[in-house]
Structure P
Amino acid sequence: MTNHTSFYSQSLNREMKFQKYGYAGKPILVFPSSGGSSYEFADFGMIDACQSFIDRGLLQFYTADSYDNDSWLNLGLSGHEKVEAHARYEAYILHELIPYIAYDSQWYGKIAATGCSMGAFHAINFALRHPDVFDLSIAMSGVYDVRFFTGEFGEDLAVYYQSPLDYLPHTNDAWYLDQYRQNHYVVAVGQGAWEGPHITDTRKLEHVFQEKGIPGWFDYWGPDVAHDWPWWQKQLPYFLTALANQGII
C-alpha cells in the first residue's frame, strides 16, 4: 500500500511531499540523504528491502522530503543562518508532519526514525532532541558533528544545540537521560569506501553514549562495506529483524 501525499507547510511556506508505505504497525519516519526527495527511499530499493515488515503490519514507512539544500547544504548561509533554516524544517516535522502521521496511522505513541548519510544525522538529532516523540532511531553512515556542515561555530548556542557530539556530552537533565535510557538507538557504519568521517563520528558518539550510560547498538560493518545504497539495503532489514525479534517493533 503506497500513498503519495503532500500538503502546504506553514513553517516552510511551500508544498512538502511525503510518501506512505504500509497499512498497520509502528510508524517510522524516514529522513532522506543529502537533498533527497520523498521518493528516494523507494527509488533506491529500501522499501523493497523492508517489504516483509510492511506486509506483516509491523511498520508503516513515512518518507519525508528534504530541506537540506535550503539549510545545512546552502553554501550562501552562515552557520547560524543554516540553523535558523533548519529550525523551520524541525517545526514542520514536529508540528505538521508528525501530527498528520499520528492521525493517519492512528498511532499515538512514540514513533521511530531512520535515515542514511545525511538522513542518519537527522534521525539521531531529532531522536536525541525529542526523546518524547521518537523512541527508536536507526542511523546508517551519518555524521553527528555539525561542523561538517557549518565549520567552527564559536559560542553560537543555536548551532551547538543542533550538534549531537556537542550537546549530548553536557546533557545532565534527568528528563532527557531517563528517556534516552528507555529508548532504543542503532548506529551503524561501514568501514569501506567513503565512510571515513562517518566512522570517526560514530566512534565518538559511541563513546558519549557509554559516558552517559545510554544503551545503544553501535555496529561497524567490514572494510568492504561502502557508503552506498546496496549496503544500506542490507543493514536496515538486518536491524529491523533483530528489533522485531526483541519485541521492540
Structure Q
Amino acid sequence: MTRLLDNKTIIVTGAGGNIGRAYCDGLIAAGANLVMADLADLSGLASEFQREGGRAIAVRVDVSDPASVQAMADRAVAAFGGIDGLVNNAGFFKGCSFGSFLDIPIEEWDLCFDVNVRGVWLCCKAVVPHMRTRGGKIINVSSNTPYKGVPNFLHYVSSKAAIIGLTRALAREVGEFNIQVNTLCPDLIPDADITAKQGSAADERTIAGRCLKRTQKPQDMVGSALFLLSDGADFVTGQSLLVNGGAFFN
C-alpha cells in the first residue's frame, strides 16, 4: 500500500530535539527518505530506523554556517537522488534568557537570529536549486509567540516573526517552480528543561486559554507537517498554520 510520502526525500533540521524526533518518526511511518540534520550525531537513530526497514541518514550540520548547510543538501542528493521537502525545525530557544529587552546580551540576540532566521534562509538557499525541476515543499517552523506578543522574550519573538515574513516573501519568489513554502506555528510544548526554567505555571496558563484543555505534545505537530509536505497541499503556500489547541485564532 502506498504511503503518504513514499520515496519523497525530506530534510528535517533540529532532528535531535523532542519535536524534531516526532517529525522524524512521522516521516518514516509515512514512507519518506529521511535526512536527519542536527548539531548532534544522530547516526545511531538512523541505524535504528534502517533496522526497522526505514530509509534514513544522519548529517551533522550547523544551520548558521553556509558550508555546513550546503554539505547537508549535497549529502541528501547523494543518498537519495534529490530533495522533495525541507522542515526548518532547528532553532535557538532553550538558551534564550527570559527578561527585559533592556538586558538581552547583544551576543545572544545575534545568536538567536543567526540560528532562527539566517539558518532558515541558508537551508532554503541550499535546497531550492534541487527543487526547481521537480517542485518541492518547505516548512519553516515559527511560533505562536509573535501572534501573542509574548513579553520578556523579545529576541526570540522577533526572530520567529521574521520567519513568517520570510515564508510569505519566499513563497512568491519560488511559486513559479511549483515549490510551496508554509509556516508551522506551535504553541508552548513543555519538556523537562522548559518546566525547570519557566515552571509548570506557564503551561497551566496556556492550557487555560485553549479550547482543548490539555498540554501540547510534540506529536501534535506531526499531522500538520505531513499534510504540508504531501501532494494534498499542492495549492497551499505562503500560509501560517497555528497548531495551538485553539488558544487563539489567526
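Identify the structure, out of P, Q, from whose coordinates distance in nm of label points 7 Å out along Cα→Cβ at positions 81 and 145 was calculated to give 4.2.
Here the read-out was taken from Q.
Looking at FRET efficiency 1/(1 + (r/R0)^6) of positions 57 and 209 (r between Cβ atoms, R0 = 41 Å, to 0.05), point out which structure of P, Q has the largest value.
P
Have a look at P, Q and say which one yields 21.5 for mean count of other Cβ atoms within 10 Å over residues 121-128, as calculated.
Q
On mean count of other Cβ atoms within 10 Å over residues 73-80, which of the structures labelled P, Q is highest? Before the final figure, lay out each step's value.
Details: P: 13.5; Q: 17.4.
The maximum falls on structure Q.
With distance in nm of label points 7 Å out along Cα→Cβ at positions 9 and 89 computed per structure, which member of P, Q shows the largest figure?
Q
Each value in this text was obtained by applying a stated rule to the coordinates, not by laboratory testing. Predicted model only: the values in this text are computed from it and were never measured. Cβ atoms are built from the backbone, for glycine too; each structure is taken alone.
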